[in-house]
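Down below are the structures I want you to see.
Where a number appears in this text, it was derived from the coordinates with a stated rule and is not lab data. Bear in mind that the values here come from a model prediction, so they are computed numbers and not experimental data. Cβ atoms are built from the backbone, for glycine too; each structure is taken alone.
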Structure P
Amino acid sequence: MADSPRQEPKPKDAFAAAAEAHRTLTQISDRDFTRYQELVNREAGIWLSPVKKALLVGRLARRLRELGITSYSDYYDRVVEDPAERIKMVDAVCTNETHFFREPRHWEFLADQVYPAWQEQAAAGRRERKVRVWSAACSSGEEPYSLAMSLLTAFPTGWSLEVLATDLSTKILDRARAATWPLAKSSEIPEAYLKAFMLKGFGAYEGTMRAGPEIRSLVKFARLNLNGDDWPPAGGFDLVFCRNVLIYFDRVTKEKVVSKLLDRLAPGGHLFLGHAESLGGFTTRAHTIIPTVYSLGPPPRSGRAR
């Protein structure tokens, strides 16, 4: 009797395969999540609480698909072995939401109190006509360019102005250097600043805006891990902005980062934190000027903020 023809196995349904891949990348074991918690904390000082499990999965799934990796365990092994991939993993996990002129009270404080005081001191020969500012978690550039616009408006001529902008994410730094944003974000910028310092895109750049050359020339970018050791030299900045960053750190990392931030303040300089952050309980080296703005030294004898 002749053999029956051999039946070829049916190819796996493409939809089912895609669904299975999606299911795999939407789940992470408790063991793997704990390993990522420890790795992210080690690399970036950020502690992912258990409620952040879905966030981690959402942030990493796309990268796993790009690499053709089908499990978070395998990707963890890849990250541990490859320093370049470790940077990309941290880039994916970090939150980079920001706005121009975020937290208006800070900008009012600068315009109404800080800048006039510096101008008076310079006129009296008590300070150099020089301002150095650090945006320590600059994200996509809105904060450092807001600082540049604010400084150039207050000190249009005769002053040396410098804005250092740093961030942990290499991907977000590339966006910040490009200094280009959707035109919709123009609503975040005061009209006078918008007209003086922003360029509207045309043609292929329709629907975008770009920082003008005057403010681009002030801002210098560099990658910096606030949980690492490669920090700028101590004692050089009149203003340090580190807003909405400490909330992601555990207590030990907060204390270390706060100490280093205060080390970078020049005499009479100010440290700016986010609206949900405080130095309370972390240091006695600085006192409150207004809520979330600090200066080195003990508070005034009256006990009232200046």
Structure Q
Amino acid sequence: MDFNYERPKSLEEALKLRARYRGDVTFMAGGTDVLVDIRNGVLKPKMLMDISSLDELNYIKEEDSQIRIGSGTKIAEIQKAFLIQKHAPLLVKACQKFANPLIKNRATIGGNITCASPAADMAPPLLVLDAEAVLGSTRDKRVLPLHKLFCGVKQTRERDDELLIEVKFNKPHKEKSEFLKLGLRNGTCLAVASLSIMFGIANSVIRKPKIALGSVAPTPLRATKTEEMLNNKEPGLDNIRRAGDTLKREVKPISDIRGSAEYRREISAALLFTAFQNLGYVLDAEKAQ
């Protein structure tokens, strides 16, 4: 296969190349998805831009009340970063479930997000963190809520002269959180379904719950109807069961070789129940049958 190859030495150069080639550019950072797709003939780039050496995209920073992660930061670096462990343990849990050590040391958070797979492991925890995507071009920078970045299977609202620069989110305030992933095997498996949840507890009721799932809709999904159902409710068995029923109606899964649509609906509710159970609620599992 013939294609042009560019390896810019700076972010400025990368953005200029992006502006010149526009929609003909395919970015490569870790290459864990791109190289496989090229080898299998799924992806046929006209120009492959290697941004793996751009230190300007590799950072984890604390700035006032926000955490900022450069798009070129590797999953393994996020997993072991003190700032993430302290302020966003939910994201650490997702990194722990991400593929295997070899891939974690190559794959980047930007690549995982912009591939826009419904099964992207980083998307559900970032969605419940209310993360924002910072997109850069030679003209300006644009900030987009992450839930608005995804617009279809492997499709984003990134413009044809833009590059994802970073993701950022406000530091949570002692909320409870959990990340769960169900796959057919360990290692490099894609999620049959995954779920992230974050909520506060005040006066024994759930406050401002945030729930996001992967592999159960055309894009990573923020389950707003289920969130509304749980808000200001006690985290008891009946409420969690009703929330699970709401979630089964809210997800929009397909059937594929990893599982049927009906199985994914049931698993979504089961993951929600398990998340609350792991956090110390709804302990009588037998009554949930």
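Which of P, Q yields 2.2 for distance in nm of label points 7 Å out along Cα→Cβ at positions 71 and 103, as computed? Computed on structure Q. Taking 42 as the value of percent of Cα pairs over 31 Å apart derived from one of the structures shown (P, Q), identify that structure. Computed on structure P. Which structure, out of P, Q, was mean count of other Cβ atoms within 10 Å over residues 199-206 derived from, given a value of 14.4? Source structure: Q. Hey, helix-only ellipticity at 222 nm (-39500 (n - 2.57) for each DSSP H run of 4 or more, over all residues; to 500) derived from one of P, Q reads -9000; which structure? Label of the originating structure: Q. I have 0.6 for distance in nm of label points 7 Å out along Cα→Cβ at positions 119 and 215, calculated from one of the structures P, Q. Which structure is it? Answer by label: Q.
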